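Asker: Structures follow.
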Structure P
Amino acid sequence: MRRLSELRFQQLFHTLGSEFYTPHLPQGLQQAQWVRTNSSVAAMLELDPAEFATDPCLQVFSGNRLLPGMQPLAQAYAGHQFGKFNPFLGDGRSVLLGEITSNTGTWDIVLKGVGRTPYARRADGRAGLDECLHEYHLSEQLAASGVPTSRVLCIISGKPLVYRHGGFQPAAILTRVAPSHIRFGTFEYHYFRRDHAALRQLADHVIARHYPECAGTDEARHARLFQAIVLKTAQLIACWQAVGFTHGVMNTDNQSIAGITLDLGESSFNPEHDPNYIGNREDEKGLHAFGQQPIVGLWNCNALARALSPLVSAQDLREALLQYETAYLQHYAQLGGIT
């Protein structure tokens with residue numbers, strides 16, 4: 001196990017270049033105090049859980065101090081939100097501090113609730129304590145059920161207060177750990193800008209970090225990448241359906257290229273597996289209802305296909321998309337679902 005000062009942060013996403021992000025320092029919390037710590041996630045990072053008892057650890061994960069090697073940034077991305085394209089999204093309240101490599105893999109370390117970033121638009125950039133606890137508990141339930149998901153290392157609360165759902169509550173910062181925070185919408189962002197060189201660079205970065213089995217010098221590597229993402233997406237959603245998980249906001253900016261569950265703010269479990277169950281109060285038409293999730297997953301893959309069309313032939317994109325349904329049904333059956 002390592003002490004906090006022994007963590008070595010890499011800047012793999014930084015190597016893509018400034019068109020992929022905006023540097024941004026977190027706005028820390030005053031009177032910071034621990035709310036939740038997660039020893040199992042600390043073990044993933046080879047971080048000694050005893051560090052949670054130290055003030056330097058509290059200051060780092062409350063956004064008040066940076067460790068050597070941290071270079072916080074807010075990622076740029078676009079996305080289809082309930083079917084409508086929005087080219088102007090991005091991390092409005094989160095920063096990627098960097099990546100840490102341990103014996104379990106390479107992990108993004110993200111602080112959520114750090115104040116307004118350049119992508120915040122009209123939002124305050126803060127996270128309320130309740131939503132941070134919601135993400136913590138949901139991600140732990142998913143992980144315990146074997147569903148690929150982001151995890152929460154810790155939650156810290158403090159000042160200021162934020163107004164959420166008709167009342168005030170403490171602001172909080174959540175430390176999220178995931179293999180990647182690259183989204184389908186990250187590719188859509190560069191496709192919208194007609195920056196095909198950036199698309200190629202991003203695709204090669206994703207291959208190198210997340211899909212080494214797709215590597216090669218041939219142009220077909222991008223077709224192999226898309227096929228792999230389609231299959232992982234189908235398998236992820238089969239996991240959701242098998243355990244009764246409803247994401248609530250299956251926009252393409254929330255769909256992970258690594259096949260993990262991201263952005264749990266409107267998520268909930270549906271124990272009865274009611275196909276009409278709606279987890280998001282703003283989804284008035286039920287577009288992302290529990291029973292619609294397999295269809296939305298395929299729709300999102302089609303949106304990614306369009307974004308990758310400058311790199312991958314229409315035939316290869318079509319052939320990969322045709323594998324989605326079979327992959328979904330097979331994995332769902334393996335998990336004990338009814339096909």
Structure Q
Amino acid sequence: MVTAEAARQALADLRDAGSGRSLLELGWLANLRLQGDRALIDLALPGFAASQRDTIVAGVRDRLEGLEGISSVQFELRDAPAGPAAGPNLQPIPGVRSVIAVSSGKGGVGKSTVAVNLACALAAEGLRVGLLDADIYGPNAPLMLGVADRTPAVSGSGDSQRLEPIDTCGLVMVSMGLLIGPDQPVIWRGPMLNGIIRQFLYQVEWGDRDVLIVDLPPGTGDAQLSLAQAVPMAGVVIVTTPQQVALQDARRGLAMFRQMGIPILGVVENMSWFSPPDLPDRRYALFGSDGGQTLAEEAGVPLLARIPIELPVQEGGDSGQPVTLARPDSVAAVAFRGAARALVPTTDGPRS
């Protein structure tokens with residue numbers, strides 16, 4: 001007859017698709033016991049891992065029912081363990097004091113514009129800043145920072161490979177956009193995405209950084225899970241527009257990070273209004289009004305900034321000169337600097 005320890009060993013290779021960590025180690029599978037020819041096991045999945053449930057159940061059944069003496073498996077549902085942000089196995093980035101993610105529930109709300117300008121504004125405050133463009137499928141940061149034609153130096157190979165970040169606009173940055181051609185698509189499944197994000201976190205020569213800003217892709221998918229389950233995070237900034245459709249998706253993204261135990265640092269409302277260049281005192285709410293304030297109040301977090309639709313923002317993104325640096329007196333630049341100053345205390349924790 002098989003023993004409980006042998007049955008546990010049979011489950012040792014089952015891993016979370018996002019972090020690559022053992023399901024037993026994470027506590028998602030626990031309390032395995034044998035009763036005659038039946039195996040009983042607790043299943044405790046956090047909300048963000050619900051999409052893996054069928055795969056995990058099938059994997060457990062396949063391994064246990066393949067053992068001599070076990071003919072059936074019974075699952076008992078339990079409350080999920082604490083989120084990964086509270087776990088003991090997160091790996092800090094050497095030299096990086098604080099990691100702040102910038103996220104949005106949907107695409108097209110200006111998340112990358114916010115991430116780039118927040119990074120530049122923090123650098124202007126005297127902080128040593130890194131920017132990790134983790135939007136692997138849509139890497140826009142190189143264009144926005146004027147370095148799309150540059151290639152980072154690479155040394156070594158395999159697990160010992162090291163990447164030198166690009167120095168620009170008072171910060172250092174890496175992006176998938178620096179490693180592929182301008183028209184080359186990235187057609188990858190989750191495990192490959194997880195791998196490149198971990199390389200960008202741990203195999204880049206970040207040096208001493210007060211803060212690393214991570215520009216996440218939109219949505220609630222593999223990249224968000226990979227980051228949250230890899231590195232300790234100071235928190236996340238949620239970007240939305242005032243539009244109800246954007247707010248609906250932003251709520252989902254905010255809820256995901258809360259389920260994972262990641263602090264919400266605040267909300268940035270982008271595209272808040274449009275002022276014609278010849279009538280700067282006029283404000284037209286093209287996408288509705290007060291959506292960011294509503295989201296912030298619902299979540300009990302600060303509204304960090306309201307960013308208007310301004311030509312200098314668009315021009316700066318296309319020309320590689322972020323508005324925070326190119327037009328520091330513009331309304332948008334002033335708003336970005338205010339948001340950055342609100343985030344500065346978040347970067348003052350003990351160095352990893």
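Asker: For percent of Cα pairs over 18 Å apart, for residues 137-232 alone, the calculated result is 63, so let me know which of P, Q that is.
Answerer: Checking each candidate, the match is P.
Asker: Out of P, Q, which structure matches 0.9 when distance in nm of label points 7 Å out along Cα→Cβ at positions 113 and 129 is calculated?
Answerer: P
Asker: Additional query: A value of 16 was derived for relative contact order in percent (Cα under 8 Å, 6 or more apart); which structure in P, Q was it taken from?
Answerer: Corresponding structure: P.
Asker: Something else about it: Out of P, Q, which has the highest value for FRET efficiency 1/(1 + (r/R0)^6) of positions 193 and 241 (r between Cβ atoms, R0 = 35 Å, to 0.05)?
Answerer: Q
Asker: Suppose you compute Cα extents along the principal axes in Å for every structure in P, Q: which one lands on 82, 47, 41?
Answerer: Label of the originating structure: Q.
Asker: Work out the source of 15.4 here, i.e. which of P, Q gives that when mean count of other Cβ atoms within 10 Å over residues 89-96 is computed.
Answerer: Of the options listed, only Q reproduces it.
Here, each number is a calculation from the coordinates, and none is a lab measurement. Keep in mind the model is a prediction, meaning the values are calculated, not measured. Cβ atoms are built from the backbone, for glycine too; each structure is taken alone.
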